[in-house]
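Nothing in this text is a laboratory measurement; each read-out follows from the coordinates by a stated rule. Note that the structure is a prediction, hence the values are computed from the model and not measured. Cβ atoms are built from the backbone, for glycine too; each structure is taken alone.
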Structure 1
Amino acid sequence: MTSPLTLSTLLGSLPRSGIRAIAAFAGNRPGLAHLEYGEPSMMTPEPIRRAAARAVLEERMVYTPTPGPARLRELISEKLRRVNGYEAAPEQVFVTAGGVGALFLALAAVLDPGDAVLLPDPGWPNAVGQARILQAEPLFYPLDAKNGFLPDPDSWRIPPHCKAVVINSPANPTGAVFPREVVERIAQVADRHGLWVISDEVYDEIYFDRAPTSIFQVRAERSMAVYSFSKTYAMTGWRLGYLVAPAEVVEPLQKVAEAVFSSTSMVAQRAAEAALAEAGPHVPEMVATYRRRRDLAVSLCRDWGLYRYTPEGAFYLMVDVSKAGPAEDVARRLVVEKGVVAVPGTAFGRQAQHELRISLAASEDDIRRGLQAIREIVEG
């Protein structure tokens with residue numbers, strides 16, 4: 001008789017991504033309007049694709065340094081000064097397997113088993129799973145629509161075992177962009193409690209009304225910032241991001257990365273170099289497209305009685321469906337009855353149980369179809 005499989009208790013305790021879960025529920029049904037993934041609908045800009053093709057045809061594909069090749073780290077350092085408004089030496093840059101890899105390294109750098117980390121609610125769900133993998137306790141601070149989905153750090157309850165706070169601006173899933181004064185208040189609260197601030201800035205170049213403020217513009221010590229090539233350059237499938245941290249953190253983090261992913265793809269690295277050196281003019285064009293889609297969605301919401309707020313960055317919109325019932329039920333009805341895939345707010349925490357997140361990275365036709373379907377279900 002075969003004995004039963006014995007698996008780790010970790011597998012039973014980790015939450016499934018609500019984004020992936022609704023995508024799996026939708027499956028391969030034909031004719032779906034996909035509004036679940038934050039995935040740009042346009043092609044990766046041509047200079048990036050050409051650079052990757054040249055690398056494949058002309059270079060031998062080899063292991064690269066664990067924190068990334070020197071040339072790429074230098075280009076990232078230049079980009080941080082030019083775009084993000086702060087100085088960071090190449091030695092402060094760690095190239096990772098997507099932004100999710102950068103966030104994991106940041107959390108691994110500061111959390112011991114039994115520590116706590118403060119996370120946004122609603123917020124990107126992967127941080128919750130990562131904290132639990134590290135045997136840390138995820139705690140949450142609310143982001144209220146009535147306050148523009150902005151945090152109120154003076155109201156945070158921070159226990160002694162809390163070691164870090166994660167912030168995200170421009171934000172997923174809300175599209176909020178934190179004003180500089182909010183980031184400064186977060187830094188002040190973090191200073192009082194001796195916290196690390198881990199700032200998720202993967203949407204740093206996708207904003208419409210005001211530029212985001214990086215944590216490094218107001219606080220250099222005990223700070224880390226997470227970035228990705230996925231959103232800015234339509235490179236989700238290339239799986240490349242980077243972490244910015246004090247040099248004394250980057251050096252020992254190599255031990256974690258060596259154990260988890262060794263190094264990132266050389267092809268993706270060459271593509272990223274071209275993104276930073278050649279693809280800059282394409283970014284405003286893509287951001288203008290997202291702005292048009294944001295404006296379309298907001299206009300439709302106003303016309304159809306669904307309006308609550310106007311996102312200022314990233315490419316997401318939270319839609320209140322409380323009149324139709326719990327968000328998870330509404331999301332499944334949308335798939336089955338309307339052929340539309342949107343993410344229930346429960347995927348992002350407790351604060352959004354009656355909301356759906358729709359991705360404005362989708363086409364205008366799919367955005368229109370999706371909001372029309374939501375309207376029909378909400379109106380009954």
Structure 2
Amino acid sequence: MNRLQWDIFCKVIDNFGDIGVCWRLATDLAARGQRVRLWVDDASALHWMAPAGCEGVRVLPWAEPLDLCAAAFDAQPPDVLVEAFGCEIAPEFIAACACIHWARGIKPVWINLEYLSAEPYVERCHAMPSPVQSGPAAGWTKWFFYPGLTKATGGLLREHDLTERQARFDRDAWLATHGIAWSGEQLVSLFCYEPPALPWLLGQLARHGLAGQPVRLLVAAGRAETAVKAIFTDQIGLKPNSDGRELLSISYLPLLTQIDYDHLLWACDLNFVRGEDSVVRAVWAGKPLVWQIYPQHDDAHLTKLQAFLDRLDAPPALRALQTAWNEKPSGHCIADGPIADLATLQAWRGSALAARASLMRQDDLTTHLIKFVEKTR
């Protein structure tokens with residue numbers, strides 16, 4: 001395999017999502033012997049997400065104008081350009097690439113890395129060319145690359161050693177290291193925006209637990225923590241169950257590195273996740289998951305959710321919970337009752353493990369990208 005120079009461009013809209021996906025891709029490429037420059041307009045999240053950095057990955061500021069000298073652009077021009085999520089690579093960078101092309105005959109493979117979706121159009125549009133008609137790169141081709149859950153798409157990000165690391169994971173030790181007092185409760189992680197159903201969820205866990213067992217809710221730092229604390233401040237119906245038992249306890253987590261966020265998902269019995277990076281990591285965890293998709297004003301996110309659930313062959317009760325979790329406020333109350341009994345939770349676990357096993361048999365996103373670049377060059 002050739003060692004190529006990859007330049008990845010990322011504009012941060014959601015500090016956890018866009019930069020999270022781009023950093024995982026960059027580090028996975030570096031682990032496979034590739035050189036990576038990651039251009040990002042706000043790298044602040046990497047201070048806690050990946051404090052140790054990564055050998056083979058240079059993080060550079062996407063500012064106006066780009067400092068191409070500091071990037072050693074002339075010495076190592078890009079072999080591959082990746083614009084993440086349609087962010088549109090800086091025009092001066094394309095112009096500099098074009099100058100290199102005309103002087104040395106070097107033309108990079110230009111990839112637009114799209115958002116994850118399980119909808120049917122992804123298979124139709126994956127790896128489609130888009131000829132560049134004007135500007136310094138006229139005559140080049142931009143390729144649309146779609147992550148996905150089928151063999152006809154670009155796959156999902158997955159490191160080569162993921163299975164081995166997961167097999168070595170020690171839940172008890174990890175919880176103790178993070179000061180989480182655990183006495184055998186069901187563990188549930190919560191990483192979310194501010195879903196209207198959050199008060200309902202907390203009330204159900206307080207009254208019924210999970211599958212009749214006490215729950216320890218592990219709440220991610222940031223918006224999830226703020227939302228949960230606001231609900232308790234407002235004293236919205238969080239009462240013990242009928243015999244007076246407290247079935248819900250809560251631990252608030254600090255900001256976690258990407259590695260520790262994986263560990264959190266592996267440790268829990270049920271994971272509430274949000275956005276693209278965390279849902280993919282939850283799939284690899286092989287545990288039941290509930291995904292809060294970034295809401296869109298025309299409810300297009302609900303169609304995306306159903307397509308995702310179809311691909312995972314989610315059981316009916318889990319589909320119902322996913323739908324309720326993503327609904328807008330409607331004035332009606334979600335039915336009271338346990339979120340899951342033991343049999344339901346077991347079905348969710350079986351479904352999650354089956355989906356993970358099926359997806360593990362497919363090539364991952366980085367493998368697909370490297371193969372595509374080698375073929376296209």
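Distance in nm of label points 7 Å out along Cα→Cβ at positions 29 and 85 computed as 1.7: which structure among 1, 2?
2
Looking at structures 1, 2, which one was volume of the Cα convex hull per residue in Å³, for residues 181-356 alone calculated from, given that it came out as 119? Answer by label: 2. In this comparison of 1, 2, the computed figure 25 for relative contact order in percent (Cα under 8 Å, 6 or more apart) is attributed to 1. Where does the value 19.0 come from, among 1, 2, when mean count of other Cβ atoms within 10 Å over residues 45-52 is the thing being computed? So the calculation was done on 1. So distance in nm of label points 7 Å out along Cα→Cβ at positions 133 and 325, computed for just one structure, reads 4.3; which one of 1, 2 is that? Of the options listed, only 2 reproduces it. Suppose mean count of other Cβ atoms within 10 Å over residues 189-196 works out to 17.1; of 1, 2, which structure was it derived from? Structure of origin is 1.
Here log10 I(q)/I(0) by the Debye sum over Cα atoms at q = 0.06, 0.11 Å⁻¹ was calculated and came to -0.25, -0.80; which of the structures 1, 2 was it taken from? So the calculation was done on 2.
Looking at distance in nm of label points 7 Å out along Cα→Cβ at positions 69 and 229 for structures 1, 2, the greatest value goes to 2. Which structure, out of 1, 2, was FRET efficiency 1/(1 + (r/R0)^6) of positions 21 and 173 (r between Cβ atoms, R0 = 35 Å, to 0.05) calculated from, if the result is 0.75? Only one of 1, 2 returns 0.75 for FRET efficiency 1/(1 + (r/R0)^6) of positions 21 and 173 (r between Cβ atoms, R0 = 35 Å, to 0.05), namely 2.
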